[in-house]
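Read the figures in this text as sums done on the coordinates, not as results from a lab. Every value quoted in this text rests on a predicted model; they were computed, and no experiment measured them. Cβ atoms are built from the backbone, for glycine too; each structure is taken alone.
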Structure I
Amino acid sequence: MTSTHDGHRIELLYRATTTPRLVQVPCLRFLCLDGYGDPNTSPPYAAAVKALYSVSYAAKFDVKKVGGPDFTVSALEGLWWAEDLSTFLTGDRSHWHWTLMIRQPESVTDDRLAHLAHEAAAKKSLPAAAGLGLISFEEGPAAQVLHVGPYATEATTTAKLHDFIREHGFAFDGHRHKHHEIYLGDPRRSAPNTLRTIIRQPYTGP
């Protein structure tokens, strides 16, 4: 069971400033779905976002209905990677692979999530929900920074984060250490200039 101290430590990982900082990310549990292509034009991306939110909110109400602890549905997150790593700095997302994720609390069991995903696919016209899976994911040492504004302008913030990592003597491999974005608030309902995104990059020591 997650202690209050551990819960506070995890929540700190979902806060960031425009100044990069180093963090240590423990093993966390996520509902997720994989895909490929530009999120602005890829129908599977929009379908994945809808399925993840639908099942995560269903889990929240499912736990509350049986007298379990109330909780806030966590932020949408994305792991991104590409064969050509320069696309992260040019902003060309047409060849990006992605894994979309929403963190799940311990009060939601694997069996209930699987049932709710099946129910969403069968009864809520969300076929993408059938592809949802559960993973335990430990990033370990990483650096992160807050980007404020449209996703199209993230390249400068990403470059600043990469420079910060190298200045500290660390290194990263864009295939093994995937570019990680955490979307604070619901990106479907926010104006582009108010978007707040934590950009996280895992690394290895010197």
Structure II
Amino acid sequence: MSLPQIVDEQSWREANGALIEKEKAATRARDALAAERRRQPMTAFRTDFAFDGPSGRLTFLDLFEGRPQLILYHFWFPEDGEPCGGCSMFTDQVSELAHLHARDVSFALVSRAPQERIAAYKARMGWSVPWYTDDLSFQQACGTTEYFRLQVFLRAGERAFLTYETRGRGVEALGSVWTFLDLVPFGRQEEWEDTPAGRPQEPPYQWWRKKDEY
């Protein structure tokens, strides 16, 4: 197995310091991108969707839980299929919602699976995040009947607006697992990465498991 080059401490500190300067530049670039995202225009979004929750039927506006902002993740969990492993890994990384609530942000998952199956899976995974069942019309309207997506909404009175959405690798920036793996010498160990020859690599995603299946 190929290992990083061994150097003296001074050389290491110089190399690490140069990398930190690049990371600071990337942080400033992310800050600028976030500022641009806050200025992005929004579009009106229908509110006539209905969902099932643990306590019964809800409207789309109910998902905001009285807060003006909502982050919503389309979790691929079909009525008669298994929950998505990647969506499960993402949900494992959702932080304590009290911190989002403190800034007037609600968070929710939406799937096609009935509440009975969702409740059982939440218990298995140890999750408490709000998770609702769509009757298909919502995910059809969003184009997520067979795929995951993250969307951000803003509520103004009885109206709702779509302010941002992303999918694919745009979602991974929200997960600490990928961020942690990007810090270590072997990285994510996936074939798409630019990694020195001799380091472990395998096809992407295939190592992912539900946390109780490793």
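General observations
- Structure from which 15.0 was derived, Kirkwood radius over Cα pairs in Å, for residues 96-159 alone, options I, II: I
- Structures I, II, by FRET efficiency 1/(1 + (r/R0)^6) of positions 80 and 184 (r between Cβ atoms, R0 = 30 Å, to 0.05): label with the highest value: I
- Relative contact order in percent (Cα under 8 Å, 6 or more apart) from the coordinates reads 24; which among I, II: II
- Computed 1.9 for distance in nm of label points 7 Å out along Cα→Cβ at positions 112 and 136 - originating structure among I, II: I
- Among I, II, which structure scores highest (criterion: Rg/Rh (Cα atoms, Kirkwood Rh)): II
- Comparison of I, II - label where mean count of other Cβ atoms within 10 Å over residues 40-47 is highest: I
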